[in-house]
1. Using Rg/Rh (Cα atoms, Kirkwood Rh), for residues 113-152 alone, single out the structure from I, II, III with the greatest value.
2. Looking just at relative contact order in percent (Cα under 8 Å, 6 or more apart), which of the labels I, II, III belongs to the structure with the highest value?
3. A value of -13500 was computed for helix-only ellipticity at 222 nm (-39500 (n - 2.57) for each DSSP H run of 4 or more, over all residues; to 500); which of I, II, III is the source structure?
4. For the read-out distance in nm of label points 7 Å out along Cα→Cβ at positions 73 and 257, a value of 3.3 was computed from one structure; give its label from I, II, III.
5. Looking at percent of Cα pairs over 16 Å apart, for residues 121-240 alone, point out which structure of I, II, III has the largest value.
6. Of the structures I, II, III, report the one carrying the highest value of Cα Rg over 2.2 N^0.38 Å, for residues 57-176 alone.
Structure I
Amino acid sequence: MPEEFHFMLMPGFSALGFMSAVEPLRVANRFRPNLYRWRIVSRDGAPVVASNGISLNADTAFAQVEHAHTIFVIAGFDPLACYTRALGDWLKREYQRGATAGGIDTGSFVLAEAGLFDASHALTLHWEALAAFQERYPHLKTTQELFEIDARRITCAGGTASIDMMLDLIGRRHGADLAATISEQFVLSRIRQRSDRQRLEIAARYGVHNRKLIQVIGTMEHQIESPLSSDALAREVGITRRQLERLFSTILDDTPARFHLRLRLDRARELLQQTDMTVAAICAACGFESPSHFSRTYRAQFGVSPRSDRHAQR
């Protein structure tokens, strides 16, 4: 019998993450008929609108699915906006019956909310939502891998990483040759490994090649809640503050303080849009001295207050 996948689409789901998961199954069936079949599941059996505005018809409502083999929850921004106890109970019931539970993009939020993870198992999700996830579920172990396959729990960063995850699953079940054949159909030069990075290296993201500057930016990205002074950052890489400021000015046309501030504001915006944390809590998580200072700085950067920005996204 074909192996069956149920794709539970949350409103605003990532269309790219979904299609990148389904297409490898379709191509697998082209070369070896009837290996896989799949069904689209929604809250009520009605069509679901993706984050890009495309509407997909569902085959059934989740409450009608019993004894599933594999369930993938696919979400996008604000993954818990439509989460219900009934959905969580269904996921737990199917998992307890032996189903494999998967999360694509921010689908890991839904699985975590349903209680399907524990601290002993690693999971991943889209890098942009990682900080929000860690704030909500600090007891869970997260990685920045493209995907994690852990017994009957599978998580994936979404986007095109869904292709790599599915090729890995297909290769495990039906051999590396079939996975490679499918990869060639997508004109992929290689199948990425689980441990490949989600994001570009700092050098590629910012167009910098100075090793000390790359080290400092890496430190800044990890010191969002407790930002370091320029003096402390300079000491980290064994240079003076003046040398550090010259590096930022010459290569990035910026100052260390302004650069780090933008990183913190970008993180704050992610938390505003993807969590229900209070503005005060986000202020503290991003290293601002007071909510009023945070709000003024946020408005200066984005032209809107934190609260207004949050409401505009929902």
Structure II
Amino acid sequence: MIQKSNIKKTWPGLLLAIIIGSLSYQLKSAIGSPLLDPLLIALIIGIIIRSIIGNNSRLIPGFNFASAIFIPIGVVFYGAISLDFIKFSKIDIKYSILLLAIIFVYFMIILLLGKILKQKKQITYLTATGSAICGASAITITSRGVNADPDDISISLLSVFITAIFGLFILFPFLANFFNMTDQVYALFAGSILQFSGFVKAAAGGLDQEFLNLATSIKTFRYLGLLIALPLFASLIRKKIYFPWFLWAFLGAGLLFSFAPVVAKIFTPSFEVIQVLFWSIAMAAIGLNANIQALLSDNGVKALLMSFVGFFAAIVTFLLGISII
């Protein structure tokens, strides 16, 4: 039973995180742009407010409670709405092989750079999963497994976001024109390389529905990487075999919704709202608990470099692979 004293210590910070997370979700819903990730919005607002109010020890228990509770629960809902094994089975095998090669390159380059630059392990692992798999969502899930602190999460997420912005608005249009990509190739390009699901939808939004569906299917296939990356990185941090309980729930929810389409159709819309809202609250708490000076530290610069180099290496892998298949 939760003691009254604990509730009294927790509620101020928890309430602030809930307010910021809810406002971030409402802002995303009101504007409707796929480029606005409510998790990132909540994190940034949290960081800004933290820089204004300073380090208030009365609020910290609530911040810690919010991230500890809302991230694992959100993982279950995320598995239900994101892991569609029926859809995965329909992806052309040659595209799957190319995608696996790209994911491998993303991880290897970023992990290697992290070692060379003597980057903090948690930041390296979060930057790698955020780049190779799914931006804010992958970083959110992985953060619990590798015992990342708020600064680790903020540095990793903002580094991956800056790289994605550069890719979407500058590099992708240039490369698509330079290589005269067909709609199909461009859809594969977006789904295989871009870090955020919303960015994939924005990049492929001007294509026919067939190619937009291809881009999003390729993107969701990358979520499977969490089933390997998270237990691997969590085990490396702990120096023993470790498989987080919420990853089993993530997989179980995905299997249930994949093979029970009626259930999925009924619950997916509400689960999407719950998952995004819960993680927005958690990210608000993380931002409120982060130190803005850490973002401008050597670790921040290293993370940005790792993210960019991994991104370029993944693009080269795609261009070489697509020319072969």
Structure III
Amino acid sequence: MEHKPLIMGYWQNWATEGARDGYENGTSAEVDLTDVPKEYNMIVVSYMKGAGIPTFNPFNKLEEKFREQIDKLALEGRQVVLGLGGADAYIELTKGNEKYLADEIIRLVDFYGFSGICINLEQSAIDAADNQTVIPAALKSVKDYYKNEGKHFLIALAPEFPYLSLSNGKYLPYLSSLEGYYDLVCPQLYNQGGDGMWVEEMDQWLSQDNNESKEDFLYYMMDSLASGTRGYTTIPHDKLVMGLPANKDAAATGYVIDPSAVLNVMKRLKQSGNAIRGLSAWSINWDAGQDKNGQSYSYEFIKRYKDIVTPV
């Protein structure tokens, strides 16, 4: 089945003006949803979180105004999904919370017009309490609910890539529970230091933080996931999205210096029969941000890779 290529971008739902929140002391920008470049054809609003049953509120807009912005993007053919979790979010759900979580997701989807949910749990929240069973159960019931209404509810997962390995697979219970339900998996190929995989074909360990072997790391990581080899679980290639940092301020490691590496990887994957769905960027706000000297990044990521998609 042929799918429309994706460039997914995360949209930060918090104030950043003057924050110097980057790994190299740059500052991410505050961007209105309606100002996001059109080539970002899927936007992940980050995040749904909080104690108890997580929820979402826009940080700088009236709820009705935010809903209007999502409606406008929907009219352009773009999808806006809601991220669940985030690096600093501690979510802890227990057996019996399934219906409450499902009801809250349905409320948010119906009110704001979100197209789905992207699981972005990190650190201890991944396997806290009963999260690994409660969250998939809730999402399956939500997807079934909208299916009965003739609508498609998108489910995506965005794990840090080590959690897709057979030895450290904290995301594997989510994938197995959501088999037949999930639409996209967007492994984060950044902020993981020397983690990676042994590639027999090269007789070499390819680590995420080695810039000299960046193209081969990206290719063999996505190939490993598409084929279920080199110690990683299997994910259908047409559900895979390659997660990258927008620039050197967006992540400690993982920034791709030469964009031809990414474009070559996508060509190599297609030639091998494992064409992936597209790319994702952390984040739209970093793409629009500035470095420590006040120099704008000027949407470098989307300018580099926009030609992989047909703008809507």
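Every read-out reported here was derived from the displayed coordinates using simple, explicitly stated rules and does not represent laboratory data. Quantities reported herein were computed from a predicted structural model and do not represent experimental measurements. Cβ atoms are built from the backbone, for glycine too; each structure is taken alone.
1. Values: I: 0.92; II: 0.95; III: 1.06.
That would be structure III.
2. Working: I: 13; II: 38; III: 22.
The maximum falls on structure II.
3. On the way: I: -13500; II: -26000; III: -8500.
So the calculation was done on I.
4. Working: I: 4.4; II: 1.7; III: 3.3.
The value was obtained from structure III.
5. Numbers: I: 70; II: 59; III: 63.
Ranking I, II, III on percent of Cα pairs over 16 Å apart, for residues 121-240 alone, first place is I.
6. Structure II comes out on top.
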